[in-house]
1. Ranked by distance in nm of label points 7 Å out along Cα→Cβ at positions 12 and 204, which of 1, 2 sits at the highest value?
2. Quick check on the output: 24 is relative contact order in percent (Cα under 8 Å, 6 or more apart), derived from one of 1, 2. Which one produced it?
3. Could you tell me which structure in 1, 2 was used to calculate FRET efficiency 1/(1 + (r/R0)^6) of positions 116 and 220 (r between Cβ atoms, R0 = 25 Å, to 0.05) as 0.00?
4. Check the numbers for distance in nm of label points 7 Å out along Cα→Cβ at positions 132 and 148 across 1, 2 and tell me which is largest.
5. For which of the structures 1, 2 does the calculation of mean count of other Cβ atoms within 10 Å over residues 180-187 return 17.8?
6. Among the shown structures 1, 2, from which was the value 12.1 of mean count of other Cβ atoms within 10 Å over residues 108-115 calculated?
7. Figure out for me which of the structures 1, 2 the number 2, 9, 15, 17, 18, 16, 13, 7, 2, 0 belongs to, where P(r) over Cα pairs in 5 Å bins from 0, in percent, for residues 36-139 alone was derived from the coordinates.
8. The value 3.1 for distance in nm of label points 7 Å out along Cα→Cβ at positions 76 and 196 was derived from one model only; which of 1, 2 is it?
Structure 1
Amino acid sequence: MSEHFVDFQHVWLAYNDELLAQGQFAVEDISLQVRQGEFIAIVGPSGCGKSTFMKLTTGLKRPSKGNIHVDGQPVNGPLKISGMAFQAPSLLPWRTTLDNVLLPLEIVEPYRSQFKSRKAEFEARAIELLRSVGLHGYERKFPWQLSGGMQQRASICRALIHEPKMLLLDEPFGALDAFTREELWCTLRDLWTEKRFNVILVTHDLRESVFLADTVYVMSKSPGRFVVRRDIDLPRPRDLEITYTAQFTDIVHELRGHIGAMRRSGTPLQQ
């Protein structure tokens, strides 16, 4: 078994055959290897292809060129071993918090066919997951009875209920206030520390990327490609106090400098 949980080999993507014939790619020549249990973050200017990379990783898009392997298997279609959460929690308003979290188990095999017979077990798993993110006592509440931060906690629980090997997060905290955002950084940190699933986080928040990730990648403007790889050599576990240290601030400024240089020059930096 390869030590790489995610392995991109020279991946290019054009969104349709016409763009492919014209040589217009959304992302180009992406090669990336992610270790088992690693937490990576991807940052870059808007429209650079960060979300496209997520779709390629989960099999929602297939590359025009190159190969992708996840967990030792070629990615030829949507992955069942991944969970996803987005900026908008998208909880169903007519379902309780508990029932929203249980939704993937109702619709995805092999859980779907087992749901009725194992419902009590699945509910216990969901209740424990909600407890771990501070939502004990809110299981029977509806989304409109929860704050934005609570809804996002429930959304992350929904993404994790089927115990995926990989969690993909697309700007999950972008719509929240600064204090709630930092609380959820710590929630995510604690969940990852306990479970050690792979995480791919797409974010515009450089502080968020440095606080959470083992490695941060900077993408160039479209067509997107990874132009900077920065290992985050801050000790774990990380508390919020670390965000006020010179070492933390220096890394954030370094990454901001890379992105600023790309915007000014219009040309990618060398990795």
Structure 2
Amino acid sequence: MNKHFDIEDPSLPEWIDGGAFTSGGYPYAKRLKRSEYETTLRQLQVELVKLQSHLQATGERVVVVFEGRDAAGKGGTIKNYLAYLNPRHNRIVALTKPTETERTQWYFQRYVAMLPSAGEQVLFDRSWYNRAGVEPVMGYCTPEETELFLDEVPRFEHMLIKDGIRVFKFWLSVGREMQLKRFHSRRHDPLRVWKLSPIDLKAISKWEAYTEARDAMLARTDSDIAPWWVVRANDKRRARINVIRRVLDSIEYDGRDLEISGATDENIIIAGARFAQAGHVQE
């Protein structure tokens, strides 16, 4: 990046502040109105409670994978998804770095242990796709290990789906200036500074490397049975609504209100294959 940016400086440069929301070619000039967002979100959360009852009655299992650059909004989306669901049957998985023992195991082994039982939903705040993103970019694995992962993961996900697990994969896409603005906000907010890690700071200079890794991941792991959905997330409100709708629209359950659960915004949530074909101007 040619322009100077000092995350320790409490003042935010105008070139970031003024252009953050529409960075990466974001299609809207303003956030979704709070009143519309809160009304729609509540309606969707009611639908999620209906879905929860359906899963409990049928024993179906759901996995939702959230990936994306740091500060893309993964945690907030998961929080709003699960806000009114029973934590006994709806779990977040956010694994730390592998232990020495886990490093000697099959790469997918510790993730398999976290998969849902009958009637459960498991939401992964980062997942096995670490091996396709942060690990190669930050030098935590070898190119050969990443290549093996990209070769194996479609078969791994096929096994999950063949066993009856519904798998949803979301990549939350954020513009470069918006990411910097969110990093800056975290750095100078005493209640959220813990969310800014040393890896986040290193990531600032590795934008292009993350882009290359993402593109390779989408090209190799997007499939008909386990497709990627790219969610343009400069506006967290629109992102959350469209993620929830994508899940609800894919599962039939008693009492589903199609007017509420359907109609995802195609400007916000994009099939992985179409995102790649469009030249990913979104970032």
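1. Answer by largest value of distance in nm of label points 7 Å out along Cα→Cβ at positions 12 and 204: 1.
2. Numbers: 1: 24; 2: 30.
The correct label is 1.
3. Numbers: 1: 0.00; 2: 0.50.
Label of the originating structure: 1.
4. Largest one: structure 1.
5. Values: 1: 17.8; 2: 20.8.
Checking each candidate, the match is 1.
6. The structure behind it is 1.
7. Source structure for this number: 1.
8. This figure was derived from 1.
Bear in mind that the values in this text are calculations on the coordinates, not laboratory data. As the structure is a computational prediction, the values presented were derived from the model and not from experiment. Cβ atoms are built from the backbone, for glycine too; each structure is taken alone.
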